[in-house]
Structure 1
């Protein structure tokens, strides 16, 4: 049977590409080696956010006296927390399976291998089977990276996939890597009582985030109980009677820490091995498969989307890329637009960003103006008891067009869409400012920050001597 489109990988990019291709009238084959939903649903975004919600509820329960509430003999059941996580993942995966079935997509479980530009084989227990397809979309994702140091293979040195299968809270944990994944897991397990140390070899945590946001979030995380070591390299790890003995070098000397578990969260690498890329001459590197704006590789009719391209490694970016690839595979002419890809880090308070950081604008020699507004001056944030954070808007100095928005605070992942829509549609900060926002709401922080571009923020204290 000849398929119009074959998709290798059923993650947030792959299954969406398959559904969109089917919606456009294509006969679609979807190849998945494990479970539909990919890393995001099964071992990433969804399970971590489910655990984070339990952690937030636990912290709220412990501080309920601040809201005039009394609670005695409180506690948590980690088995039940993990069970709920599994239930959420299973429910959502079932929803994806229903969507796939309702769109008439054929799913084959196994490992896909490219044989020719229009043919692939799928490795299964009873041997490989070949399938023909007019177009092929590669969506194989990425996998956690290890550390090239002694001790990487110790049983108590784990990656994020293994951490999500933990059946207990370790008394102590070291998280190597202070990017989004590392910080999220550190915050979750610290909130449940684990003594967590985060180690980052760079001069600051969250290295891709705007400096002002990082300066704010560091003290907040430390106040919550995280121990953070920057400018620190992990030299080696070895077993000890109490766990894992980790040797660290901060440039001033070597120190040792013993922890029960070590989480390696130093990034992810694209899954490109054993796909048959070399045989077909598909251009790729260690960063990922190279594609053009249409998500097409150098071989016509073969596309790549999501983490395997090594570009914007967010699930929602993979979804957008999947839509573009599916449209083009069935005769469309669409380009992928990365101008407004939001990013979110789900800690407390949340962190979200879209567009340029102030540093990136300066490096590109763009004349900008910047405005900030604190959550502490927002009535809804005060009533919620969540006053940590700020909204920072970066706009072009001449046109007033929004170039970047960065939010630290409650519900930042929801609020950031104002920035994404503004950047995507070339809106000016003034247009956000003069759009009526509901009161009391957290969205007013965005409005006030936009007003602040011209010094018109109502609820911002004016500096002495300022007219």
Structure 2
């Protein structure tokens, strides 16, 4: 595979301009879940649109989406394309990114303001620096370098959405509506990461997600805990006990049938896992905990990507303000998420959770399970031309063969692309495990950002070759 040498040299000469643009992008507080930031979402979409036009993509447009059932949100998708490949057999790659970001709270834990990009050492700190404005900008700059130097020899379509951080509720209908426009041979999804600055990785499996609220109802209203305590079952206590029973002493999830479809890793997969340079001690330090926890009988790396989980994401009940108020709460709510592995059914987990509640909830309370968001797990082949092009690009850029790995997080668009467009995705991004995604002091390692641009340049070159 020949190197796109002119494009690589061009990209290396543009670092100062690239960094200035990157900071400008990061300064837009495009928080998709908060309605007061809807104008900022529009600003971010316009910024991406201008970038696409400036680098030479054609037919660029900001395309509206429609709110779907259960959601009042509909943020636009930015689309652009370049279909000028000389060869009639040149493949078409659909490149995916998102311009929305997570909320910033707790704000007081940020060292520098979240929307004032700040460089400390080799890192740039801002909300969205790693997830995923840095990855967006890297692939756009790679395409710019290739187009400016006449070295793009594949057809490219780019979509950058504004709802990923809220589960992409409008994207499925958008894909259905524009299936012909989005037709491609495979997708490149930049919403991903590597393991260390000197060890690249390609994600071939993503855990799915099933997200619920569990409500437990007791008395009609909050009661005086002195007058009624001891005679009325406390919903907060009931919910805590129910949640505690969802795991046994070995960390095993007790929902009926939960593990029925969980796949076993192959010997080849275990061998690749063994190459991942994450020890229990480094993972403990990254998490900032006194000791690791997990399902017995499995390594930490297996627990991170190959085993399903059930987690409490939030809990609300009674009085939570400053000081004391002696109430027996009328209701309690917990937000619960399950990360699922192939071939678990995200919809079946809802029934498993309800069956657990039917068996274990006492008759002294009423309860309700609400499903908020779900997406299936994804497993893609490692031997496709796209995957091999990515592996070669990463090895040429970093000087070491990349690791194929399973990712614990969920990226709903990967399963959407598979289901609606009938193609697999190559997950190729450059975030790090300690980039503080969704947390205060989010960062991107700048050498990774620049390496990412070069790796994307080589990737498109390899696909053409």
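If Cα Rg over 2.2 N^0.38 Å, for residues 232-439 alone is computed to be 1.33, which of 1, 2 is the source? The read-out was computed on structure 1.
Looking at mean count of other Cβ atoms within 10 Å over residues 144-151 for structures 1, 2, the greatest value goes to 2. Taking relative contact order in percent (Cα under 8 Å, 6 or more apart) as the criterion, the highest value among 1, 2 goes to 2.
Can you say which of 1, 2 returns 3.3 when distance in nm of label points 7 Å out along Cα→Cβ at positions 64 and 208 is computed? Spell out each step's value before the answer.
Working: 1: 3.9; 2: 3.3.
Of the structures listed, the value fits 2.
Read-outs throughout are calculated quantities, based only on the coordinates presented, and are distinct from any laboratory measurement. Just so it is clear, the structure is predicted and the values come from calculations on it, not from any experiment. Cβ atoms are built from the backbone, for glycine too; each structure is taken alone.
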